[in-house]
1. For which of the structures P, Q does the calculation of distance in nm of label points 7 Å out along Cα→Cβ at positions 23 and 111 return 2.1?
2. A value of -7000 was computed for helix-only ellipticity at 222 nm (-39500 (n - 2.57) for each DSSP H run of 4 or more, over all residues; to 500); which of P, Q is the source structure?
3. Upon calculation of mean count of other Cβ atoms within 10 Å over residues 55-62 from the atomic coordinates, which of the structures P, Q produces 17.6?
4. With distance in nm of label points 7 Å out along Cα→Cβ at positions 7 and 167 coming out at 3.4, pick the structure among P, Q it was computed from.
5. With distance in nm of label points 7 Å out along Cα→Cβ at positions 183 and 215 computed per structure, which member of P, Q shows the largest figure?
6. Comparing Kirkwood radius over Cα pairs in Å, for residues 63-102 alone across P, Q, which structure shows the greatest value?
7. Given structures P, Q, which gives the highest value for relative contact order in percent (Cα under 8 Å, 6 or more apart)?
8. Supply the structure label, taken from P, Q, corresponding to FRET efficiency 1/(1 + (r/R0)^6) of positions 15 and 191 (r between Cβ atoms, R0 = 35 Å, to 0.05) with the calculated value 0.60.
Structure P
Amino acid sequence: MKVVLLAGGFGTRLSEYTESIPKPMVTIGRKPILWHIMGIYARYGFSDFYLALGYKAEVIKEYFLHYRSMNSDFSLNLGSGKITYLQQDESDWNVTLVDTETTPMTGGRLKRMQRYIGHETFLMSYGDGVADIDIKALLDFHRQHGKMVTVTAVHPGARFGELEMEESGVVTSFMEKPQTGHGWINGGFFVFEPEFFDLIENDATILEKTPLERATAMGELMAYRHKGYWQCMDTKRDRDVLEGLWQSGAAPWAK
């Protein structure tokens, strides 16, 4: 199953880093957070990645183009140019890098990926959040309810988009970044049926606005409650928290 990762935003609230690199390339333990997110999926057998690039797309392209040499020790014969890698990288991933340009909003960026996804169920995440989520359990939940969209609901602070839902998981309200509220919020880690593309109008469409609101009104949006660890990386403080967990050997998303 294909995994779409939105990796094209400007990351203005993390400007300490994003003036020179895109937000998904900000490192945790010398690895981009994008790599950490991909690792979450790969641990459950989902390793066919489609990256929707935008701001400083060339930085992400360069990283994966030279991924093996950047993540391995190697010997180089300067005369012949022969490279001998001294260890084998275990990341047997397929990575498709698509420049969706800098102007589209999140919905428009996803819409531009439609030609690569085709008519099949797919997974999607933002390029700035990690969790100890069970991806197979998420997908099982999606298949059981048979609706168009599943969003992962998480329980952090109140500065994110809030979800209201019935006990069964049917979403009754989807509000992006309300001023008040302390309930479940949009944690990313979506499952989409391909019909969702029809709800995205153009490049100016914000994924978290009209498309998901329309899916809610249609009764086609379900929430998978994730009660474990979740953390996005919006600020330097967020990044420092994630770095501390990684350095301590207790990073929940890496287990």
Structure Q
Amino acid sequence: MAAYERVLVEINDHIGTLTLNRPDKLNAFDPDACEDLLEALRMLAAADAVRVIVITGAGRAFCAGADLAVLGTQGEQLVRAGKDIALTIRTAPKPVLAAVNGPAAGGGANLALACDYRLASDRASIGQVFHKLGLGPDWGGSYFLPRLTSVSKALELVWSARMVPAAEAAQLGLFDRVVPPEALAPETQALAQRWAGMAPLAVRKAKAALYRSLHSTLEEMLDVEIADQEVLFATPEARQLIRNR
């Protein structure tokens, strides 16, 4: 397995856990951290041994977004990295689960929103803090926010630049489930194990279809479902599971 300086990677029981590892900087991104994150994501997405990817943060934060020490000189590089990272998560042929252990701000918030599901500690928070720096959303925030909430609520979150506490974030759909801090790791593991136990090709096709549906008509999706089911009916996993029911 490749070694990374700013992220930790562990693979156990078909679950690849990627931990942002700059706790002294609240796991903020500099160009090297972005490069490590992207390379690790691509490796886990391509690994046959990995069926679910988990992203979390070391220490008390999930991710504070851009490292302010480099934002003024390397900001454009950080923004462009966000495009590659968000697309890698969304096109990964397996679930990507964010375990949000603490504050997720700016690009860190949108890293979490790019994931397929967000399980959060009740001490976590999430915020589109870009306007505090005179900037606008990046790392996919302008895409994810209005789809998870509404356009008006997304605008309020961006314009206010506030950190949203976990309970409110769950009500808005930014977090999918909120648990006590001590339950975050075991609940994340249990959910990831359940998904990892499903037939990989079925999981892959479901993710692709549901995201495709955001830009498709009902008729188009019905055709996708027919094509996908024809392929899945022929797989050994489906044949065995159907016989055993």
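Nothing in this text is a laboratory measurement; each read-out follows from the coordinates by a stated rule. Bear in mind that the values here come from a model prediction, so they are computed numbers and not experimental data. Cβ atoms are built from the backbone, for glycine too; each structure is taken alone.
1. Details: P: 2.1; Q: 1.6.
So the calculation was done on P.
2. That value comes from structure P.
3. Working: P: 17.6; Q: 22.5.
Computing mean count of other Cβ atoms within 10 Å over residues 55-62 on every structure in P, Q gives 17.6 only for P.
4. Of the structures listed, the value fits Q.
5. Numbers: P: 1.8; Q: 3.8.
When distance in nm of label points 7 Å out along Cα→Cβ at positions 183 and 215 is calculated for P, Q, structure Q comes out on top.
6. Working: P: 12.3; Q: 11.9.
Top value of Kirkwood radius over Cα pairs in Å, for residues 63-102 alone goes to structure P.
7. On the way: P: 23; Q: 17.
Between P, Q, the highest calculated value is found for P.
8. Details: P: 0.60; Q: 1.00.
Source structure for this number: P.
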